[in-house]
Structure I
Amino acid sequence: MANKILIHITDQAGRVDAVLSKENLSYSRTTLSNWLVDGTILVNNHKVKRSYKVVSGDTISITPPDAQETTIEAENIPLDIVYEDDDIIVVNKPQGMVVHPAAGHSSGTLVNALLHHSPLSTINGEFRPGIVHRIDRDTSGLLMVAKNDKAHRSLSEQLKSHKNQRIYYALVRGEFTENSGTIEAPIGRHKIDRKKQAVIEGGREAVTHFHVLKRYAGYTLLQVNLETGRTHQIRVHMSYIGHPVVGDPVYGTAQKLDGIQLNGQLLHAKTLTLEQPTTGNELSFDSPLPDYFEFALSTLTPINREEDEYAK
């Protein structure tokens, strides 16, 4: 067994699962929730429900199980590696590639490819080795991967404390009158369609900043900065304000752009900034828009405004 983690409740309040999610732990919220169910996490040495509300004086004990050797098959799949050192890999993921194995995707994922290339951290368990954060299958762009547990903890802490900068480019439907703005709307699982996320009362805090790069007739190219990292956050927030990401089959409309058939949403994780886990040096990476994204933009009719920054 790994070393036991003890959390002493003083001024924390609320459900134990919510309290744990706010601690600086190197485990996903899903993992912590599952551990509450199976008794890996105890309160005052007793198993409790996830809905248990902590009180001052409680002691939460976590005894993480030893990491098991992964049974995922390493596959010799080409990778677009932007940067690599002893701790991390920064990879430019193509549209259409799933990040890690799950139901219906046991092979051909980014993790399968990474395992063929390098050892990965074990913190996130058997099916998500090395994965600190994810981007959707049909979103392209930069992803940081941990090669060891020390690096994983560092990168996870950077995400939780908002030290990373993650900038996306998104082509959305509709024309914006404003040049920039912020969307603050809580996100949680859709109450009817459980495969989707939605803006709901009582959801987790979600903050998205956007800035107009280029205007087109009927469309707008946005630079989007994530302050939080909820599942499908950009796609959900853009749909919520009436400007769904072009090509989004879940939160938007048909996967066509003026007759062009799209293979997914026009959303690209373009820029990533992080601290190197060992040296603390700031590293910044940028990736060009994929050819299909550039081609889609070339078919649109620009609306020229002096403040717009992006032009080809």
Structure II
Amino acid sequence: MNDQPILRLGTRRSPLALAQAEETRARLCASHGWDSNMVELVPVVASGDKVTDRPLAEIGGKALWTKELDQWLADGSIDAAVHSLKDVETIRPDSLHIAAILPRADKRDRLIGVASFDDLTEGAVVGTSAPRRAAQLLNLRPDCKVVTFRGNVATRLGKLEAGEAEATFLAAAGLERLGQDDVGVPLDPELWLPAPAQGAIAIECRADDARAREVLAVLDHAESRAEVMAERALLLGLGGTCHSPIAVLCDHDAGELAMRVALFSPAGQERVESTARFAVGDLQSPRQLGIDLLENAPSGITAVFNGLQ
């Protein structure tokens, strides 16, 4: 075998993104019996990593995580891209294909800085740039003040350590992948709903690249794909944007998918919630769930949604 890589795998350059790319490479090599040098990691600094002092929604939304890698796929600089699926736009170009979803990790958020919401002081400052986390927090603790926390895991933990906030949130899956699963307290997903597709790594390639699709297909985890595609179908029905506080939990249960979703107004005063059960692979039902939720939601919530896509 020559020294040329069989697959060039694009990734963002953040420590978490690189850890996810390394996991993908390890799984690929183990599945195909390759040496690690057969999969080349090609890092890029994404636009979303360059500007960290403003909320994502103000500077271009989720496309800031994907546009450089999309361009590299389009021009053939890479064969596939590794993404945190929760950061990938709901509607993707037809020229791209999600070839694999890795086995989904912990879906929960972790609360960092205090042991519980009850331990937050009156009027506590909490750092987060996620509309879902901010709205869900303010729904539980309207006395709290939210300040913007952006940047990678180390940056956000550093801001907390520097006293810029009393507490913050991080995804349990990300901490786990960085070997920091002892940080913070996991939040019960029945009480604190996670983000759509949280904990899922997606591998995307060009739709017309049959070789890459075949090579990557071995990594696809059917149960994880069913959950996250149902959650993304919900997003399609909602027409959610980076401004839209959406929280959802979808689990396999007795051969079906059970979904629970909550929508919030940005400041958390208003909340609507619903549940549904549907067959694995049924994407119309979660999409319709989103449509129905919006029809019954107050204007404070519908104002930050676009509706059916």
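Values quoted throughout were computed directly from the atomic coordinates according to the rules given, and no laboratory measurement underlies them. Since we're looking at a predicted model, the values are computed, not measured. Cβ atoms are built from the backbone, for glycine too; each structure is taken alone.
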Origin of the derived value 20.0 (Kirkwood radius over Cα pairs in Å; candidates I, II): II
At a computed 4.9 (distance in nm of label points 7 Å out along Cα→Cβ at positions 179 and 291), which of I, II: II
Among I, II, which structure scores highest (criterion: FRET efficiency 1/(1 + (r/R0)^6) of positions 83 and 115 (r between Cβ atoms, R0 = 30 Å, to 0.05)): I
If relative contact order in percent (Cα under 8 Å, 6 or more apart) is computed and equals 20, the structure in I, II: II
If distance in nm of label points 7 Å out along Cα→Cβ at positions 91 and 275 is computed and equals 3.3, the structure in I, II: II
Winner on FRET efficiency 1/(1 + (r/R0)^6) of positions 43 and 99 (r between Cβ atoms, R0 = 25 Å, to 0.05) once structures I, II are ranked, highest first: II
Read-out helix-only ellipticity at 222 nm (-39500 (n - 2.57) for each DSSP H run of 4 or more, over all residues; to 500), computed value -9500, structure in I, II: II
